[in-house]
Structure P
Amino acid sequence: MEVIENPSSTDKLLAAIEQLPWPEMNRLTDRLLTLRATRRAPHLNADETALFARINRVLPPADKTRLHELIARRETETLTAVEQTELIELTDRLEELHADRVAALATLAQMRGITLDAVMEQLGIRFPDHD
């Protein structure tokens, strides 16, 4: 495809595009939409991407469900010793996830030059997330 170094108008570009065969016009349209999305969408660098991976880590659904079951059993005072140990382990894992998430959020806030509260508000994050 010929490169137009300095197109003088959108009309000239459209006139050239109108002459393309249908399949080539479709490929061009796809590429234009991708280019537009790329330019409009915010980009994360590798460090931010790694931070978001940490921020978005949560307990797996089965563990979250089990945590709720164990909390309910504790509240009704029907928790066995084995279940108490399981509850402590799940709670510890949840606390570790929260601590890592907060550390990642704090790093992200520092990178963006804003407060931790501000970055959490931007991302719609509230703790605790197990309720």
Structure Q
Amino acid sequence: MSALKVMIVEDEAVAALAAEMMLEKLGFHVCSNVTSGEEALEAVGPACPDILIMDVCLGGELDGIETARRIRLSHDVSVIYVTAYSDESTRARAQATSPLAYLIKPLDTRLLAQALDRAVRLTHETGLA
């Protein structure tokens, strides 16, 4: 599908592995796989991802929404949230960061592919690819 690079930020090892397998099957390169917001902030510069697959609930001080907000202050990266939380207050906080998608776990390959397709189109429209 694309050579865009994806960083997975997921604190559950099985979910991270499943996401990585889906992404690779869809033709994306996973440039980094981290388990906390703090790790994501450190890794985002060297990894230089185009897309973040971000769990909302992470171990550590920062949740996924705050992590995405901070990363987007200094990096032009698209965010796709993947979470078990579908309550309105969490969704509203996430929407304030302008994500490409807010996907409910378990991760569905078809919905992930649709969100990634939007990322590819957006990247080509803005001339970043």
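Any read-out appearing in this document is the output of simple, stated calculations on the displayed coordinates, not a laboratory observation. In this text, all values refer to a predicted model and were calculated from it rather than measured experimentally. Cβ atoms are built from the backbone, for glycine too; each structure is taken alone.
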If P(r) over Cα pairs in 5 Å bins from 0, in percent, for residues 36-99 alone is computed to be 4, 15, 18, 15, 11, 8, 8, 6, 6, 4, 2, 1, which of P, Q is the source?
-> P
Comparison of P, Q - label where Kirkwood radius over Cα pairs in Å is highest = P
Comparison of P, Q by distance in nm of label points 7 Å out along Cα→Cβ at positions 20 and 116 - largest value held by | P
Supply the structure label, taken from P, Q, corresponding to mean count of other Cβ atoms within 10 Å over residues 12-19 with the calculated value 15.8.
-> Q
One of P, Q was used to compute helix-only ellipticity at 222 nm (-39500 (n - 2.57) for each DSSP H run of 4 or more, over all residues; to 500), and the answer was -23500. Which one was it?
-> P
Match the computed value 0.30 of FRET efficiency 1/(1 + (r/R0)^6) of positions 76 and 108 (r between Cβ atoms, R0 = 35 Å, to 0.05) to one of the structures P, Q, and report its label.
-> P
Per mean count of other Cβ atoms within 10 Å over residues 28-35, the highest-valued of structures P, Q | Q
